[in-house]
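The next part holds the structures, each set out as structure tokens.
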Structure I
Amino acid sequence: MLPVIGSPALKPAVPAASQWHASLALSFAQTARGCRLIHSAHQGPLYVQKPFYPEGRDLAHVYLLHPPGGLVSGDRLTVDIELQADARVLVTTPGAGRVYRARVDRSLQQLRTTLVLSEGAVLEYLPQETIVYPSASAQLDTQIHMAPGSRFIGWEICCLGLPASDLRFSDGALKQRLSIFAGKKPLLIERFELNDNNRDVYNAAVGLRGQPVTALLVAGPLTADQLADAALDMLVERLRTAIASYHSDALCAVSVINGFVTARYLGGNADEAKRLFISLWHIVRPVLTGRDGCVPRIWAT
């Protein structure tokens, strides 16, 4: 059939760019049967299977699963985890997270994590590293809301670019924020932003010094007894000794802010940062939670 004269030319349909808006909401409670996952709701490719109990029924190990393995332009992941009174949970991931190269529209690739701890709850949030590819457009936001008597140990390990392939983060953008609140009072706020407007920060001596991996470990709050000068000095000295014995050219430091122990890493290797933080976790965990370190089995796979 001939087209009608004067009619608009037919154009092939252009498929919409793929994107995932996925969410996961978990709630844990300490019951007579131990720490139980009492609510789990997910939308899209973001979920958990079942808790594991390598340390006994009162502490659940949970693995966050994201089958796509990374974020593309327009993706938005939302994770909400609530611990009811006295619940004890360790959360990790089976592998590194990835933020891939953005499309030309530079639409955001977002991960928002909200962790809510009720009285007496203990949460260890220990995800494996996040790799931010060159030309990504990433926004990573973690908020921790703590009730009196709750305790938190967590880390964030971020690798800019692909150093093993000699691909630097020479373009793209990252906005990263970690915030800890007691009620509405901020206890600790960490914020980092790198984009084309401040690219010099990457190589600056007061910035990243050209190093692709930044990492932060946070643990606390310490009790009044633990904050006593002798006890705190001993803990900090043990952490510093562990860092000093870890033969590396990376910059590492430990300090105490508003009752939280913080350890920082700036270097060239995400695996090195993770190994260091695991060794520090073995030191901090017994002090804060009364338990020796029990490495999640998934880290060995």
Structure II
Amino acid sequence: MITMENTILHLKSAYSELRPSEQRLADVILNDPPRIVHLSITELASEANVSDATIVKFCKRLGYKGFPEFKILLAQDVAMKPSSIYGQVEQDDPVKTVTEKIFQANITALQDTVQVLNSDAMQKAVEVLARAAEIHFYGMGASGLVALDAEQKFSRIGLRALSFVDGHAQVTRASLLKPGDVAVGLSYSGETEEIIEALQTARLAGAFTLAITNYPASSVVDVADLVLLTASEEDILRCGAISSRIAQLSTIDALFVSVALVDFEQSRESIERTKIALSQRRCGIQEA
């Protein structure tokens, strides 16, 4: 459902289904939404190098009556963003305020990501992951932590899953993948060179490539067979990409549980075996 609160998110979620000219138009809009609301249809058409008619069709394709309605709802969406409940962290904020802002940012990231995640793309991702012979998770920095978490989860249900957080290791191991394998690249910006190179290498080797990113017009999208979008906003004081990591972790969790349910009995048996192994290890440590 289109509401004034999620016009930008709606555009992001529909991006992969748009025609090339419409994607070019979407790129211009997403690059600077506040400025777009002040442009006429002719001015926007000129900037995106499309016709006025393309803009009208674009708006209707997204479910709006036309450009005027789209611009009104976009303006309302933009106006609401700066006045979020807590806003960005400021240098003189007390600890209580910082805590509230961080929690609110994480909550918002999860709520927004749920809206932009395409259900068909999620279904496709689950299908290819469930039948993959080998799964690689690539990430750098904060996204690397998510890759490590993904390896731990998928490995516990009996799948061959590996994570790589070093650029050299990502490329060398990606080159050894085969058709039937899956490479998952995590990059908030979608411009992390190491992740782009790793996915490109994996694709050339014949593997299926999946990108999880915040930006539908980023470079990582060009080397991915499938894209899952997250939606989080970062400011300079939120070091470590906190809310983007939360959005990525939750996306991985949703994929993991869905894949586990594909063969529930096998997944349950694998998890039970790992639990037994861990309990025996703890008992051995205590006895020693």
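Points worth noting:
- Highest-scoring label, criterion being FRET efficiency 1/(1 + (r/R0)^6) of positions 43 and 163 (r between Cβ atoms, R0 = 35 Å, to 0.05), among I, II: I
- Structures I, II, by mean count of other Cβ atoms within 10 Å over residues 59-66: label with the highest value: I
- Read-out helix-only ellipticity at 222 nm (-39500 (n - 2.57) for each DSSP H run of 4 or more, over all residues; to 500), computed value -4000, structure in I, II: I
- Structure from which 89, 51, 39 was derived, Cα extents along the principal axes in Å, options I, II: I
- Which entry (I, II) yields the derived value 12.5 for mean count of other Cβ atoms within 10 Å over residues 195-202: I
- Structures I, II, by distance in nm of label points 7 Å out along Cα→Cβ at positions 35 and 67: label with the highest value: I
- Read-out Rg and Dmax of the Cα atoms in Å, for residues 131-274 alone, computed value 14.6, 45, structure in I, II: II
- Which of I, II leads on relative contact order in percent (Cα under 8 Å, 6 or more apart), largest value: II
Read-outs: derived from the displayed coordinates by stated rules, not from any lab. The structure displayed is predicted, hence computed values, not measured ones. Cβ atoms are built from the backbone, for glycine too; each structure is taken alone.
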